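Any read-out appearing in this document is the output of simple, stated calculations on the displayed coordinates, not a laboratory observation. Owing to the predicted nature of the structure, the values given are computational and were not obtained by experimental measurement. Cβ atoms are built from the backbone, for glycine too; each structure is taken alone.
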Structure 1
C-alpha cells in the first residue's frame, strides 16, 4: 500500500520514531553529530563525576573491548568511530543526548521536523490521541528536541518518551511489549510510525499497528516494509481516538 489513498486508523496512542520519520536523518547525522563530535572529550572530562557519564564511559570501554584503564582519548576514539558508522550504541546516545540538551538550552542548536509533522501532531492531540516517542536517541535528547522545535514547545503534546534504556532495542518485539505495559495500553490500540523495516517487523510481532514511512531522500526510501502500509507524509494518515 502507498499513500495514493488516505489511511485511516483508530488508536489510543501514537508512538513516533524520529530519524527519517518526523525529522530528516541528514539533520541528525549532520548538524547534530557535528555539534557533539568535538565536544565529547571535554564533556567526559568536565563531567567525570556525573554518574550517567561515568556509566556511559565504562559501558563504552566494555562494548569496545578496551582495557579497563583506557584513557579519555581512547574512549573518544571509539565514540567517533561509532558516530562515523551510525552505531546506535547506548553509551554514545547518552553522551550525545547530554551534549545536545546543553546545546538546546544555550540556543546553539534547534530541532528539525518535516513540514507535515507538527500540524498533524497538534490535530491528533487535540482530538484525544495520546502521543509518545520511541527513538534510539536518549530521552535526555528527546525532551529538548520537542521543547525547541521550529514551531515552539511541543512537549505538552507528548505523553511519554522511550529509548533503548527504558524500553530496549528498537528491533526487538519485547521493547514494544515494555512500552505497551508502561503506557497501560493494549497493543492493538497502539500505532507506531517508523521508517525502519526491522522496527516495523518488531512492532508488528508485538501486536501493534504500524505505519511505515518512505520519504524521498531518507535512508530507507523505497525499502521493503512487508505487509505494513507505506506512506510518505503524516498528511496521508488519519488517526482517530477510540
Structure 2
C-alpha cells in the first residue's frame, strides 16, 4: 500500500508555523472547517500509514472522493468551490494512538465536482493526465478516481456505475469480486438529494503530517464530522 503516502508541498509544519501560514490566508475566524477522523490512517512505528483510498495524496494533489460521502453532500459542488471551506483530517482518538489526536492533513477546498467523470475531465483538460494516472482506481489499490468508459454528457449518465471502469481487484473498496463498496464512490446521493461532491485541495493551502506532530489539546470523538471555524481548530492545537 505504497501508492498513497501522506505528503504535500507543505509537510511537517509545527503548530506555530501552521498558524503563521494560515494567517496569510485571511481571517480564520470566518473560515469554516469540516473536521473528521481518518479511520483508515493507522500507526506504523512512529509514523502514520494511510491504508485507504481517501483522502488521496498521490500526484501532489489532495483529493477527497471516496470517503465521508455524506459530509460531502453538505453543499453542492458549486457551493464548495465558491465558499471558503477547509477540510481537516485527524487521527483516530483511540488506544492505538495513545488516546492522542493529531492532524493528518488540512486543506483548503479549491474546487469541487459533482461526479467522478467531471473531475477526471477537468484534470485531463488542464494537462494533468499524470495525476489521473497516479490516482486511478483501475491501476492503484488506493486510487480514488474512477475512469469513465466514454463521454458522459449528463449528470444522470455520470452517476451510473456501469459507465466506469471498475477498480483493480484488491482495491480498498473492491477487495474481492463481489465487493461493491466502490459503487457508492460514484453514485452516492445524500439525504438532502445532492450527490456527494468530489473535493480538490488547493496545493498552496494543503498541509500534511506523516507522524503525530500537531496535537489537539482537547481530543475527543468527532462523530461523523465536526463543523467549526478554522480559528476554533487552531486554538485547540498544540
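Structure data summary
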{"read-out": "Value 3.2, calculated as distance in nm of label points 7 Å out along Cα→Cβ at positions 17 and 113, assigned to which of 1, 2", "value": "2"}
{"read-out": "Structure (1, 2) behind the derived value 4.6 of distance in nm of label points 7 Å out along Cα→Cβ at positions 25 and 177", "value": "2"}
{"read-out": "Given -4500 for helix-only ellipticity at 222 nm (-39500 (n - 2.57) for each DSSP H run of 4 or more, over all residues; to 500), calculated: source structure among 1, 2", "value": "2"}
